[in-house]
1. One of P, Q, R was used to compute distance in nm of label points 7 Å out along Cα→Cβ at positions 22 and 614, and the answer was 4.3. Which one was it?
2. With volume of the Cα convex hull per residue in Å³ derived from the coordinates and found to be 176, which of P, Q, R does the value describe?
3. Could you tell me which structure in P, Q, R was used to calculate mean projected area of the Cα convex hull in nm², for residues 238-453 alone as 19.8?
4. Taking 0.90 as the value of FRET efficiency 1/(1 + (r/R0)^6) of positions 30 and 438 (r between Cβ atoms, R0 = 30 Å, to 0.05) derived from one of the structures shown (P, Q, R), identify that structure.
5. To which of P, Q, R does the computed value -11500 (helix-only ellipticity at 222 nm (-39500 (n - 2.57) for each DSSP H run of 4 or more, over all residues; to 500)) belong?
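Bear in mind that the values in this text are calculations on the coordinates, not laboratory data. None of these values were measured; they are calculated from a predicted model. Cβ atoms are built from the backbone, for glycine too; each structure is taken alone.
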Structure P
Amino acid sequence: MSNMQLDTLRRIVQEINASVSLHDSLDIMVNHVAEAMHVDVCSIYLLDERNKRYVLMASKGLKPEAVGHVSLSVGEGLVGLVGKREEIVNLDNAPKHERFAYLPETGEELFNSFLGVPVMYRRKVMGVLVVQNKESQDFSEAAESFLVTLCAQLSGVIAHAHAVGNIDVFRKPNSGSTYKTFQGVSGAGGIALGRAIVLYPPADLTAIPDREAEDISDELALLDQAIASVRKEIQSLDEKMQDSLMSEERALFSVFLRMLDENALPSEIKDHIRTGSWAQGAVRKVIDKHVALFAQMEDDYLRERVSDLKDLGRRILACLQEADSSHRELSPDSILIGEEISTAALVELPVDNIAAIVTSEGAANSHMVIVARALGIPTVVGVTELPINTLDDIEMIVDAYQGRVFVNPPRRLRQRYKEVQKEEEQIAKDLKQYETRDAITPDGVEIPLFVNTGLMIDVVRGVQRGAKGVGLYRSEIPFMLRERFPGEEEQRAIYRQQLSHFANKPVIMRTLDIGADKDLPYFSIEEENSALGWRGLRFTLDHPEIFSAQIRAMLKASIGLNNLHILLPMVTSVSEVEEVLYLLERDWIAVQEEEQVKITKPKIGIMVEVPSVLFQIDEFAELVDFFSVGSNDLTQYLLAVDRNNPHVANVYSHFHPSVLRALQNLVQACHQHQKPISVCGEMAGDPLTAILLMAMGFNTLSMSSSNILRVRKAICHVPMADAKQLLDNVLQMNNPLVIKSWLEHYFKTHGLADMVKSNRLVSA
């Protein structure tokens, strides 16, 4: 690719990002491409899926009146050929090709050379970009590469245009409230109808939603206060740096102050407020406009000022947010919307007033989703095209079974989902009878069900639903809810509460497991590949002072209860466990001396999450008392799928044959060494896979409190003999979708249809 083409590429991307509509973006692209490639024609056809046609949406070189009117059926012409093949078509004499379709209204009979490139987004054809010349020639590989790069950029713009609720790319813009459907990934199942509340991080311009001003005069006053505060702040910085910086280096402060002059940025922001926008949204709009203008400038110095402009915007925004007392309270029908919502942010909110959660980032087995699942909050993640800024206070339906989000849904759809909600409530009522029953199969095999905890609500619900113990206590959650590492005594009090609620029952406490998607607000770990990085035991062994404080607190909390078991996360090698056992022995002796009391040494277990452990069971069995499978991480590492990446969410599946076969081998190895083996990941909480785990011979299953009754009902209805037959069948299969369908069919035909999510799907 030539330097000129690279420069063109950069300029096109900048201008497209700055354009206000898809139609503007398409016009920019065809004009620049035609100029850069010296071609007679550049055209863009978009696929209208509703009518199964490719519509000419922009062109440089064809008749202008043809744009928006000329179209081809899906399989018609060379454009249709590009779309069907999903690959480049490069011809030196297009009219002679058997698929050439003559369209007289375009005037293209004059052009011989043809190069068509598909515009692809997530394996779907969005359109076709075409360049044509009068003279016969093969377009070069460099030309193909240039267009492929542009089409990759264009695909995201088109997908976003389709997704944004107030436009239809094939028709005139519509300012009214438009019904739109968005697809994400199901995190925690359930249905919710309510209104969106955008949860945005502080001082983040990009995350500020559009919102109408409740009182324009109040918003203007808030802005004046913020501008005055920022002006004062910058003047103070300027004075502070007088002795440290030269006058020319301090010029930026003068520029900032001039931009804060009443006739500059504040005037523009106030214009937006007077038209009805709240102050924070007005700041975002004005800063975005100027950033786009600066980015297009040819002058390198001015382009570099973009970051300074953003900094100024963030300063104004921070002051506005500090003075903002109008943050809306959550009501029972509040649907939380955000790019990402952290576990800490979630648990700090009144969870009883959260009807559902929707995020544009994240995936089905992130830590936040696991906690949401435990709390019984319907959650959809990875809705990548969600126009978050436009959704504040908008009516929505969240179908977390299908991973769908409906914006401004029609009355018919609302009614249908209200019926589904009633069905859900009936299922919940029917499940109540299983609170007092044991999980015993019809042929008399008992499967102890444990609960995963972290919040007190998990404990309360776990006890209420008859959990036989705690299979996983997530000790990182109390750490997340603080502004510093909790001290030993603070931890002791927290752990004592957990152990006391399950007196005479085993409580398995996992040592601090941070890293990957479990960040502490005061100790962020930033890595390129956090899933493979500094997390779990790798972190705590590097910080023995943190590890020992936690172990000591756990030991002190267990005095007189003797129900503590300790679980080590993210174990990779035998040497790590040997080091832990040394530290544990040292702390156990020291705490007994301090407290002057005999403490029962806790049983020690390791999490089976890293595939290396699967091949070292013999060695680990000599060191530890039990094993517990963290199926979420084990699945992601076995399949090489980042479970927090929405782009590969469809690859992640605990029905995968490799996962099932690995677990089967693991159980057999543990039984040979007479070591208890449990599952505390999400597989245990899914009735479909719980039956398979039961058949494999897992000693206990541990799950979120919201899933205990569903799994118990399944166990009470499925004989062990049937479960083993199902296991034998699925272990012969090679496709996770087929395995899942096979299990669903059994459930539907054996009185467990209400446990199958697909039975509650609504076609919109």
Structure Q
Amino acid sequence: MTQGQKVTIHFNDKIVRQFLLASLIWGVVGMLVGVLIATQLNFWQANFGQAWLSFGRLRPLHTNAVIFAFVGNMMFAGIYYSTQRLVKARLASDFLSTLHFWGWQLIIVAAAITLPLGLTRGKEYAELIWPLNIAVAVIWVVFAANFFWTLARRHEKSLYVAIWFYIGTIITVAMLYIVNHLSIPTSLLHSYPVFGGVQDGLVQWWYGHNAVAFFLTTPILGIMYYFLPKAAERPVYSYRLSVIHFWSLVFLYIWAGPHHLLNTSLPNWLQLLGMTFSLMLWAPSWGGMLNGLLTLRGAWGKLRTDPVIKFFAAGITFYGMATFEGPLLSIKSVNALGHYTDWIIGHVHAGALGWNGFMAAGMFYWLIPRLWNKPLHSQSLANLHFWLGMFGILLYVAAMWASGISQGLMLNATAEGGTILKYPNFIETLNAIRPLMLLRVVGGGLYVTGFIIMGWNVWQSIRGAQAVDGSMEVFVEAPVPGENLGVRGTFLNAPVVYTTLILTASCVWMFTSGVLNLLGLLATMVAVLLAIGHFESRGKAWADWYDKLLVNALPFTVLTFLSVAVGGLIQIIPMMSIDRRLQTEDRVARVYTPLELAGRDLYVREGCYNCHSQMIRTLVPDVMRYGDYSRLGESIWDHPYQWGSKRTGPDLARVGGKYNHAWQYDHLENPRNISTGSNMPSYTWLMKQDTDYAALPAKIRVQRMLGVPFPSWSPAMIDTLAKEQAKDIAKELRAQGRYVDADREVVALIAYLQCLGQTSAPANGTP
């Protein structure tokens, strides 16, 4: 085309409408499941005695539905709508767009079927079975191909700030998802993660924290940078602040995962690393929040009448609140109080409901009139939705804050000079917070009611309306010679060189000792001073390079990938390169028997890790309550690890041998017979279903591939060993007046529970 030729672009907005409506539907479904499981924490009868409706199976369904179904579909709608207009080009492929939509919905439906059936990997936010993981990766590649292909066909040379965040999201989520989901299948529906023990814990929270960062945060920030100025009819407050916000966030976020494992057996240097970088996140996060709120300068009057502005302003405020609270909770002393309590639940939902939910609502209300060429049915209903949602969030979060802090204080409280626990019975802490947990249900109910009202409002708005696709006239310009950066222009320039020097020197400073530590500190200071001096004297050269970078999508993407990858490499490679058998401290778990392994898989299937941890922290109250703190070697053979992130019930790391078989049987049959006031569901189906002995040979074979030192048993020997141990447990149960067939699943689960905490001293540093 010749320079200055005018062309008309007709956008593909059908795909935007599809993702928008899907997000709305799945949002209501996911939130209703959330209200149900919150009810189950107050009333155990709400499990209805059904395995597939139990809390342990529905909680993963709730988290996956909200994260990947609700926010995922909303994110795709926002990205597809804004990208086309920012790059002045139609989506590259209608086929890929359609494949992306229907593929994503089929994955969601498959997850909604498999998770209640107990088909899970047993890792938070990473529960989907391996065939679905492959499907997610394939569909994500389809999305990425469509996005980058569209960038390659763009008629707008420079990449706008929203596009930066979309690029960061696409490449980082792919990296995180693939690494954390590496598994070896034992069957079509089951697999074991390749990482185990502390390595699995580290990789999981490197993924889990950054699933929040790069799925629930960065794409929504991109949406904020596009839709907020549109709604406010104001430009973004500060371009420079957006540059700092983006690069600081994508670099720092990836390091923060270890703060989920503070005060545990995770090596101290990783705990310090996670805490330090988490605290550093305050600056870019609040910089982004202020950039958003200050964009509303001159438009605050719209708050009185425009629900879109209401939702956006409140959503950005909740983003600031959540990103203040996250670093606060990463401080070791604060984490000692808040971790394993409802405070963490409140923190997560402040972000999910306040940030993601309100930004979604604002975007939907802004898009509906433009996608269907019809005014919103009712502004009053939209405002009612806002106030119901706002009151619901505040009630929910306040209840969880009060609940979490109360529970943390009670669990850590001691008497008689710190020699005994003030509240030795775990159930005491749960009884104390029951009213607050009930308020949580009310708050969540109000919030989802607002969402249902939005669904009705949207339906009335689009019913009978004519769907319309946007269009734009653009001038297509010929490429300018010398615009391409190339390899040299991408990497051999002051910003990249100085950043590399500072990062290298900082790593020497943080990860060495003695003379090297001092040299690293000195080198870091010198590199920083040189960078500042060069920027002060030749700042225009830095700006010119960055402007040129924004015209080159591929170099920009490569630098973004390197920014997020370096943090993961520095954390994970050292833990992968060491011989984990030498990192056992003074004890190591014995290898599970075949029956215990079967029981462990049942424990994972039922989602017991959602309420029970298996990690006694190095804190005095934890040790007083549960026993000696957990060592690295005690989880060395665990695929996946079971350290947990919530204690709605007591820690189980040392429960083995604490109670007899009859106690364990009675507790699983009806927890109220053992612990008065318990809200744990009755696992009666375990007394009726047979243990799957046939699956054990394949499972043990894969475990051996992963380094677990199982003997070279034949399938017949595995079957014999499992059934003999089951018969021994059933015999003891009969002697205690509990009559159950030896082949029932409850026997296998008892075998696993009774082996927890059974360890031995390593011989010459190896198990």
Structure R
Amino acid sequence: MHDEPRFPDATLIDDCLLADRQAFRKRLTGLERRWKKKQPVDIGLEKLEKEILASLQTVALRRDLAREISFPPDLPITGRLDEIRETIAASQIVILCGETGSGKSTQLPKICLSLGLGIHGRIGHTQPRRIAARSLMSRISAELGSEPGALVGYKVRFKDHVRRQTRVKLMTDGILLAEIQRDAWLNEYDTLIIDEAHERSLNIDFLLGYVKQLIARRSDLKVIITSATIDPQRFSRHFDNAPVIEVSGRTFPVDLRYRPLEEEGVSERDEAMHQAIKDAVDELAREDRGDILVFLSGEREIRETAETLRKHSLQATEVLPLYARLAPADQAKIFNPSGKRRIVLATNVAETSLTVPRIRFVIDSGLARISRYGHRSRIQRLPIEAISQASANQRAGRCGRLGPGTCVRLFSAEDFAGRPEFTEPEILRTSLASVILRMLTMGLGAVEDFPFLDRPAPRMIKDAYQLLVELGAIDDSRAPTKLGRRLARWPMDVRLARMVEEGARQGCLEDLLVLAAALSIQDPRERPLEAQSAADEAHGRFADPKSDFAGLLKLWQYLRKQRRSVSGNQFRKLCRREFLNWQRVLEWFDLYQQLRDQAREDRLPLSGRKADDDRIHPCLLTGLLSHVGLKHPEDNSYSGVRNRSFYIFPGSGLFGSAPKWIMAAEIVETTRPYGRVNAVIRPEWIEAAAPHLLKRRHFDPHWSRRRGAVLVKVCATTQSPRGTVFCSFSFSDVPVNRLTGSGYDPITQTAELKVCPVRIEPKS
């Protein structure tokens, strides 16, 4: 009889990483059970002991990091250190309302480190944007005297600079949401800092609701919610009267100047707006040589304004763009100013979290692109709207960080006073399908009962459920189907996930992954104003008269071949020559690889061979059933579902043609509703893609002496089993009456029918 093995002490597991403890305890219990059954445990014990030791070593390494932490004495938050430490130590949830320049984003992780947090579990610090996560990681690492990625790391889409010993992890809200799906208890963390909560994105609102449920199960988890411009008492009430700490900002006086345009409703692309920006730049230049930050609504507006300013003959001045999709190298120029005066043209990425150095002046157009979803039309609109008072104040605060600043608002004081106080939360103006499916697969219950800070409107919830039924993700009882659970695993919109799953079923997964990745990013093809003809000629090589999707696949094959045959620098130059955004192209490749890795993980078939269009497009259609259009006989519009009309986008390869049936990847309303990324389809594909949505109405059965058969007209609608024909007839004078029985159907008031084979033909 073998001696009893020495099992690890359970108290050792209590000092391991939080993320390891549950698995270690489960394995230890299993090994003890095996020993009692006289089964071998030596190999399992040896492996468990090694992993426990590695976990303990990681804890020890984290304990040794950041023994001495200092705080800048000039930051307002430093004056409240003791109060903040005591509140965090005594409370599970803390609401910290810090004004711009208070130092909350950089100093809170250091305060948590000084309390001994981040050892057994990490300090998770979320940011709404990737650029903010990267820049904060660099700043905090520098203040702690640590190598980036060591004590402080960051994780965003496609980038993971986190080591095992990392104690502070900067990440986007979306990254944390993705982690919830594989670790519902978030055991990797002992502290969560949810920053910029006032932005009220869909991700933030979902996180706040989830955290409210999670803290009831995890009493060891600390949660700090921070923002610059929120109603702190409202957040406090949502979290059962959590303590609130308000910290003033380190801002100098800001002189607000209102310079409204003469005409109302002027867009940023109009000459009047360009002239107003030039006048404001000249006015500020006469006062000081300080840097200027100009807020605009989008990339195109930035490019056009930049061109206007460069032609304005400004002396010793450089014009720099700043937006989320800008290449990291170009973003870095913002944070490493040269000796010249700078005019930084930015979207609202510079509104919060991100501090652009040396800014003394702000010019605010007062506009931003606000995404809005119409539940009736199922159209995602991107209108340019007036920003809220809170957003305008955030923008003005960007110029009061180093000294007295000046903010020129290109709208009137009366206009400002009439604007809403805060931006409407995203959860009230976007599709909820992906969120609801995620909740259902995670077992979080009905969305109606989820503790959202702002409860979504019933019509938005109803629309989301209808879309999930359309995609086959849920059944009639609103429970997730097997297909729905697979869709929830994909890190993309639920429509795109449906296409990918169908691609796997039809043997063309590779092509669908390429297209799903392309549709998840901004179009890499650029069309600069000064070279529109050249860009159209370059892109026209890949155009397909029947399918923009096929055009994307042609572009992909070309880029893939070129990337393999030339160096990285040459490939970048090639993209520039071909009027392709190099950064977006790389993002396309990276996302495709990420999706391909998940397909391998899920053991989906990857053929690697180019499939024919007749297989690819029906797969795409499964996710785009509500984006189908039938050509209107009298004009160039297309009639879609729910009695909505849309037009083919001018940039589409189908523009100028008039196919009878099309599908669009998205329908977006700008100046008018446009279908973007279109393809010609066959109507029979619709029937094949949506058997669960079809009804069939049959009428006018009659005997054809010429055909020697009963003919019936069929009208396809919704909700009838595919392949079933219901036809009532009884003719006493024709042989077909032999198909009827001797009984009588009281419901149809006809002779009882027998089952018979039929042939269905399309109307000639």
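1. Structure P accounts for this read-out.
2. On the way: P: 202; Q: 176; R: 235.
Going label by label, the one that fits is Q.
3. Numbers: P: 19.8; Q: 14.9; R: 15.5.
It traces back to P.
4. Source structure for this number: Q.
5. R
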